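What follows is calculated from the coordinates using simple rules that are stated; it is not laboratory data. Small disclaimer: the values here were computed from a predicted structure and weren't measured. Cβ atoms are built from the backbone, for glycine too; each structure is taken alone.
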Structure P
Amino acid sequence: MDQSPTVVAPMSSTPAGRQPPTTRDELVVALERDGIEFLFAMFVDLHGKPCAKLVPASAVDQLLADGAGFAGYAAGAMGQSPSSPDILAMPDLSSYMPAPWRPGLALIQCDPHVEGEPWPYAPRTILRRQLDRLDQMDMALKVGAEAEYFLVRRSASGELEVADPLDRASAPCYDARALTRMYDHLTKVSRCMNQLGWANYANDHEDANGQFEQNFRYADPLTTADRIIVFRYMVHSLAAEGGMLATFMPKPFSHLTGNGLHMHLSLWDGTVPLFDDPADPRGLGLSPLAYAYIGGLLAHAPALAAVTCPTVNSYKRLAATTPDSGAAWSPAYATYGGNDRTHMLRVPDAGRVENRLVDGAANPYLAIAALVAAGLDGIDRGLDPGDPCDLNLLALTAADVADRDLTAMPPTLGHALDHLEQDPVLREGLGKTPDGDYLDYFVTTKRAEVRAAHAQVTPWEIDRYLSAF
């Protein structure tokens, strides 16, 4: 729920001024300096699952020359069958980081290749293509992310419950007492982020019981996406050490607020912010370019939802009834406004826009790639989003919706996939594969998830229907 810092010129975020290695020799020096014995060579599949091989530091030359080999079909949704050739995960040296919570281990993100070519099913590859497009336009995107999560555990009966048994307040957000009870976990995460140079600037108890958010400074899209993946892995690891389970699941409890992954976006030309305009007649401090970008995000909102809210569970949060705390904090309509968290797009201050249509299940590489494609379509077409919406969207009447002709968010993942399948801009933005469009692979994979969920008979159905007829 907190926000990234006010927009300023980008700065280096490497630990103690260290720059990431760019050559084999620099990597070897970094491994020796940091006392690294093992490397995780990592990438993610369509769902954002982190896949890794544990590589001894003594084998780093082989890793750099040949990559780490994976059977792609076994790794997850990577566009492969059992007969496909190996995926070779080629390390991106600039992503190297030691794991402060696990001395002797370092992480390095990889770009999957197959038979010598970047693998077009790899989410990191898809994002790279969109960033190349921005580069050709002499623009660069900066992205800040707010990753919310719950700390939970299983009860003796197997039920999911909040890890802190005292965290039961009806309005727990920012509660200093609940924050203190999780002090050890939160401060470990904070120290690790700062040792990595991420510039952690806030840690808070969020709106739901057992829910937390820990913020780090914005960066270029690839760096931010890499950090989200590492952050999730780090939080899972540290929670497990404390006898807890961390979950970024969008809606783990029906009566509590869900987990978002809000993203703050701004375009730059070098150190010049392109979204900033002090003379903005609409009073939000945004440039015409920013408004066109906003127009693109709004125009593609129903299709974007399939990528930014990509699970069946996501729509328990997105189309949520009011939770115990009194506010769902998730957008119900494709609108933008000023410093108002009821909108899909919030403009907290001049020069940037917060997209609240991203949840904790999102694959950050695919989500950012889709946000780039949609925003650039708005710029290409010069879309005008109109005046900012001044309605409290949590208090809308049916007449308000009709008068404003508001676009509602899809009620289910299946509906969102229908929109995505028909969106030519996102189809082009997610790119081609040897078998067709990646969008079709994404839709097919996610439709199977919808069918699997629909096939399950839930406790709610048993309670409601078992003796009803």
Structure Q
Amino acid sequence: MRAIYSATRQKNTNLKGNSTMTTNKIVACILCGIIAMIFIFSPAAYAAHELTPHEQLGKAIFFDKQLSLRKNQSCATCHDPAAGWTGPDSDINAHGAAYKGSVEVRFGDRKPPSAAYAAVNPILFFDKKAGLFIGGNFWDGRATGKKLGNPAADQVQDPFLNPVEQALPDPACVVYRVCGANYPYSLASVNPGECDIAWPMGMDIDKVCEEGGVVSLADEQKTRVDKAFDAIALAIAAFEASAEVNPYTSKFDYFIRGMAELTEEEKKGLDLFNKKGKCAECHISDGEKPLFTDFTYDNLGVPLNPENPVYRGKADFIDKGLGGFLEKPENPKEWRKLARQNMGKHKVPTLRNIDKRPDITFVKAYMHNGYFKTQKGVVHFYNTRDAKPACSVPFNEAQAMAADCWPGPEVKDNVNKNELGNLGLTDEEEDAIVAFMKTLSDGFIPDKK
């Protein structure tokens, strides 16, 4: 085990009337010191990175569209490096922000989170002293990491079998296609024996999978399939943990190393980010390679996204976030008891690559439901959420900005009123924070000295 991150936050909690009491929010994350993680946090991570065979296998699987029901969707379909490893369709981002699946009439109900810098999340746990859940992947933390010892690996198994994503009906379909794929490094070569599965004679397995059927296997072969499916997930997680996905090559990284200078506005934005803007309360910015997240969950009072396609079939849909996951009956009783106080909370994401986009006209979406389309809108919301009147209709971001109001929160309970809402930032200060966040995109090339 290797402790790579520890931070303490002071939280002000309004408990009665206008009186405010101070409580400590202690975030102490001990991350598993697996080899891939250690590499990421070594100085060599700044150099050009040659993928290992295990990472190359994971990369091939990550970009393979054959691993979906209609053979038209890969992990990269929703996690494109050109868009900061998140949704690459500007038109979708500009509206509902939830992407369609392999079956094109089916949509998810959240914006794709970034796959970059996600592999450093610890296994989900509850810190009793801080009263917080820490770690896990997905916006709601449901990829806990308890299955494979790695939240990133737990996470990548879900989309393959999710009807609104890659939609394959059976892990055997994923394994069959991976084992038969012509990758530079095969699963069988990287993990000898993993593809030694006795597939049913005379069965057109690919057709069964395309038609949404389940591959009939003896118990022993099902066990082999499950083991191979886990190996596939761990290979993708290895790629997601590689320096190709997490290169730490932003302007800010080079600034920390003394190889680049921030502009005066960017420096001002950094100071505001750390102090008056309170951004660093959750998006930790200190250290040699800050991740700009504390791995916790928050309800920021984000309005529902009126263009989310989920409302076409579920007009009363409410995204419960972490609380919705915790209340599931398969979870431990002690977690279920904590569901209510975590309703509406979503993962604090890394801010790395928040402005990464293929071109200047490209629209990105922000927050779990993609309500915001601009970083300016996000910062302005943090600054004025509680200072502006409530909108009378469910406006989108642009409409709310024009009307000088904000719609109410999607989930009214557990809204964070201590680190945002009425920060007193000027318009110029908001712009400076945005300018600083633009320095967090990977791919910056410093001037040669």
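Taking distance in nm of label points 7 Å out along Cα→Cβ at positions 120 and 272 as the measure, the highest value among P, Q is held by P.
Can you tell which of P, Q yields 0.70 when FRET efficiency 1/(1 + (r/R0)^6) of positions 64 and 344 (r between Cβ atoms, R0 = 41 Å, to 0.05) is derived from it? Checking each candidate, the match is Q.
Out of P, Q, which one gives 69, 46, 42 for Cα extents along the principal axes in Å, for residues 80-359 alone as computed from the coordinates? Computing Cα extents along the principal axes in Å, for residues 80-359 alone on every structure in P, Q gives 69, 46, 42 only for Q.
Thinking only about mean count of other Cβ atoms within 10 Å over residues 144-151, which of P, Q has the largest value?
On the way: P: 23.1; Q: 20.1.
Looking at the calculated values, the largest one is P.
Identify the structure, out of P, Q, from whose coordinates helix-only ellipticity at 222 nm (-39500 (n - 2.57) for each DSSP H run of 4 or more, over all residues; to 500) was calculated to give -10500. Corresponding structure: P.
With respect to relative contact order in percent (Cα under 8 Å, 6 or more apart), the largest value across structures P, Q is given by Q.
Matching task: 2.2 is the computed value of distance in nm of label points 7 Å out along Cα→Cβ at positions 256 and 312. Pick the structure from P, Q. Intermediate values should be presented prior to the final figure.
Working: P: 2.2; Q: 4.2.
Computed on structure P.
Source structure of the calculated read-out (distance in nm of label points 7 Å out along Cα→Cβ at positions 400 and 432, 2.5) within P, Q: Q.
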